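Peer 1: Listed next: structures, encoded as C-alpha cells.
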Structure 1
Amino acid sequence: MRTKLIILFSVAIALLLIVSFFWGTYNGLVKRDESVQMAWSQVENQYQRRADLIMNLVETVKGYAKHEQETFAQVVEARTKATQLTVDAENLNAETLQKLNNVQGELSQALSRLMMLVENYPDLKANENFIMLQGQLEGTENRIAFVRRKFNEAVNNYNSYRRRFPKNIIATMFGFTQKEYFKGKSNSSSVPDVKF
C-alpha cells in the first residue's frame, strides 16, 4: 500500500511539473506575442503621425508654391497609398512587410521632391509654421526608426524564445509561428533628409 502511495504521489508531482511547464511556456509565448503586436502598433502610430504631418506640410508649402501642383499631387497620392495599406499584426509576413516598405518608400521619395521644391522659396523656409512642421517631421522620422528597432527587438525576443527546445514543441502545438523582422529597403540606409 505504501509503495502505491509513493508511486501515485510521484506521478502526481511529475504531472504537476509537466502542466506547470506547459502553462509557463504557453503564457511566455502569449506575452511575447503581445509584445510584438504592441510594438507593431507603435510603428503604425508613427507612420500615421508622419502621414498627418505631411499633409500639414503640403498645405503650408501650397500657399507659397501655387504652380507646383504636380509635386503636391504626387505627395498626396503617395500619402493616400500609405494610409490605405493596413498591415495587421497577426499577418506580419515578408510579403506584407515588403508591400509596406514599398509604399513608405514611395512616400519618402515624394516627400523628398517636396523638400527640394522648398529650396526655391526662401520666404517659405523662414515661415514659422513651416519650421515647426519641419522639426516635427524630423522628429517623427527618428521615432519611426526607433519604433522599428523596438519592433525588431520584440520579434527577436519572441522568435528566440519560441525556437528554444523544448519550448519549440509547445509553440508548434499551439500554433505560435515565427514572426518576420521589419527590414529597410535594400537601397536606403537612412531616413529621408528633411533639412533645409
Structure 2
Amino acid sequence: MIRHNRLFGNPFVTEYGGQAEVGFRSGDAGRVVVRGEAVYQDYAKTGLGAAGKGWRFDLSASYEKQLSENSFVAAGAALELKDARVKDFGYRGGRVFAAYQTGVGNKGHYFNLSSTLRFVDFKDSPPVLDRKDTRFFARAAYGLPVTDNGLKLEAAINYTVRGVNNRVTVTPPPAFVIGVADYRSFGAEMRLLWKF
C-alpha cells in the first residue's frame, strides 16, 4: 500500500507498507480475524513532523459474528508500536474496540455503532514529560441505500476524548511538553459509500 497526505497543500507524509489478514471460522456464523500492518512513514524534511519518520506496526485480533443477513457484532484488541527518528515521537500502545450493526426495516437501511478505547505511551526521555494518553472514540451512524448497486448514504455523529497524563521524569532541568492538552470533541458527517 502507498498513502500520501498533504497539509495545507504541502507534502506532509508518504507511507509505504503492507497489510495481511487471516481469518478462522468459529462456530456457525462467527470468525476470529488476525490482522497485521507494517508501514514506513516518510515525513516531509521540514517542520516538526520530520522527527517522526520511522516504522509503525499494528497487530490486532478480533471476533466477528454475523447475527443475521444484515446484522453483525465485532470486538477485539490490538497492539501498536511506532519507531521514530527522534525517540520522543515514537510510542507503544494498545486498544480495545467494538462495533455493532443492525438492519432497520426491510429496505436496506441500517444502524451502526462503533467505539475504540486506546492507550498510548510515548517514548519520552528527560527533560520531556513522560506523556501517556488515553483516547476514546465513539460513532453512531444511520445508512440507507441510494441505488441498487451498493451505493449508500450514511449520516453519523461522533465523540472524541483525549486525556493526557504527564509525569515529571527529571528535575532540574524543568520538564516540558509543547502544545498537548486534554480535549473533547463532537462531530457530524455525511458519507457517500460504494460497496463493490
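No lab work stands behind these numbers, since they all come straight from the coordinates. What you see is a predicted model; the values in this text were computed from it and never measured. Cβ atoms are built from the backbone, for glycine too; each structure is taken alone.
Peer 1: When you work out mean count of other Cβ atoms within 10 Å over residues 9-16 for each of the structures 1, 2, which one comes out largest?
Peer 2: Evaluating mean count of other Cβ atoms within 10 Å over residues 9-16 on every structure, the highest lands on 2.
Peer 1: Match the computed value 1.3 of distance in nm of label points 7 Å out along Cα→Cβ at positions 105 and 153 to one of the structures 1, 2, and report its label.
Peer 2: Only structure 2 yields this read-out.
Peer 1: Can you tell which of 1, 2 yields 2.8 when distance in nm of label points 7 Å out along Cα→Cβ at positions 25 and 145 is derived from it?
Peer 2: Attributed to the structure labelled 2.
Peer 1: Now a separate question. From 1, 2, which structure was Rg/Rh (Cα atoms, Kirkwood Rh) = 1.25 calculated on? Before the final figure, lay out the partial values.
Peer 2: Numbers: 1: 1.25; 2: 1.03.
Label of the originating structure: 1.
Peer 1: Quick check on the output: -27500 is helix-only ellipticity at 222 nm (-39500 (n - 2.57) for each DSSP H run of 4 or more, over all residues; to 500), derived from one of 1, 2. Which one produced it?
Peer 2: Derived from 1, not from the others.
Peer 1: Out of 1, 2, choose the structure whose coordinates give FRET efficiency 1/(1 + (r/R0)^6) of positions 17 and 113 (r between Cβ atoms, R0 = 30 Å, to 0.05) equal to 0.00 when calculated.
Peer 2: Of the options listed, only 1 reproduces it.
Peer 1: Supply the structure label, taken from 1, 2, corresponding to Cα extents along the principal axes in Å, for residues 81-136 alone with the calculated value 46, 18, 15.
Peer 2: So the calculation was done on 1.
Peer 1: Where is relative contact order in percent (Cα under 8 Å, 6 or more apart) largest, in which of 1, 2?
Peer 2: On the way: 1: 33; 2: 12.
If we compare relative contact order in percent (Cα under 8 Å, 6 or more apart) over 1, 2, the biggest value is for 1.
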